Structure P
Amino acid sequence: MNMFSKLFKKEKKLNIDFCMKNLDRFLTDENLKSYESFMSQKNIQYKEFECQSRCKECKTSPYAIVNGEFIAANDSQELLDKLRQIRDGSYAAKS
């Protein structure tokens, strides 16, 4: 990558879909500000849906659909960490 490309690297746009019921179930007051800060970035677009018809996953763990890929975590902080890794290009999905 040449120097010009490094200086003006275009940030990858993330489209994130959330289930409102899932957020209500797993998002904590402790990390609400962190989520708000992350979601306010210019390269992040998000939508909240009342229901995404993923009831089994919704009941067991926090999740988001990022650019069409289902991402789940053990808790809301871990989900935010994964979202940050995806944004930074360092996320490696586990099979």
Structure Q
Amino acid sequence: MEWLFAAQDLPPILSPLTSREPVPVYAGRRQAGRATSTTWSPILKKAIALASVAKEHADEGTRLEVEWTVEARRGRAPATVVPLPFFDPPRKRG
């Protein structure tokens, strides 16, 4: 995702606040769904999102792209379908 900022000569600026602005999720050139919440995860050190995607793109490990806007310019960031929860530390189990 850093390259989206670098293309604008900017350092990566990722808000710790959750965005509830829906953004398109793509499989190749076609829209496969939309992310309804996106945020930066300080624990995982990456952007995460909750998205609704078409059934044919919902398998774990499926590679997709999420639209990301930097300085009013749209780009796409790579995304991978993963099961919930994103992070399940041992201390929270049992």
Structure R
Amino acid sequence: MELDALLLEAETEVLEAGYSSLHGSHVTHYEQAGEAFTRQALAHLFRLVVTAIQTRDLASISSYADEIAVARFNNGYDISEVQMAFNALEDAMWRQV
């Protein structure tokens, strides 16, 4: 099975595990932003990763990371909070592989 298909098949589990990990870490700004915002952000990142795997092009993830860095910084997030969100999703994805 191709990696993109494997991840898409496990999307619900990956997103739930990523959210649970991030929520359990009590990351201040993501807690303040709320569950819906956090789940939406993780789902968007998940879709970008799967698309990058399918197209073998990382440009969209790189652009997104730049955009998120600026947006989160402007909203008072510490870089470690953003890293924790990316890492939570990454870890959940690796557990499915």
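Every read-out reported here was derived from the displayed coordinates using simple, explicitly stated rules and does not represent laboratory data. These figures come from a predicted structure and were not determined experimentally.
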At a computed 32 (relative contact order in percent (Cα under 8 Å, 6 or more apart)), which of P, Q, R = P
Supply the structure label, taken from P, Q, R, corresponding to helix-only ellipticity at 222 nm (-39500 (n - 2.57) for each DSSP H run of 4 or more, over all residues; to 500) with the calculated value -1000.
-> Q
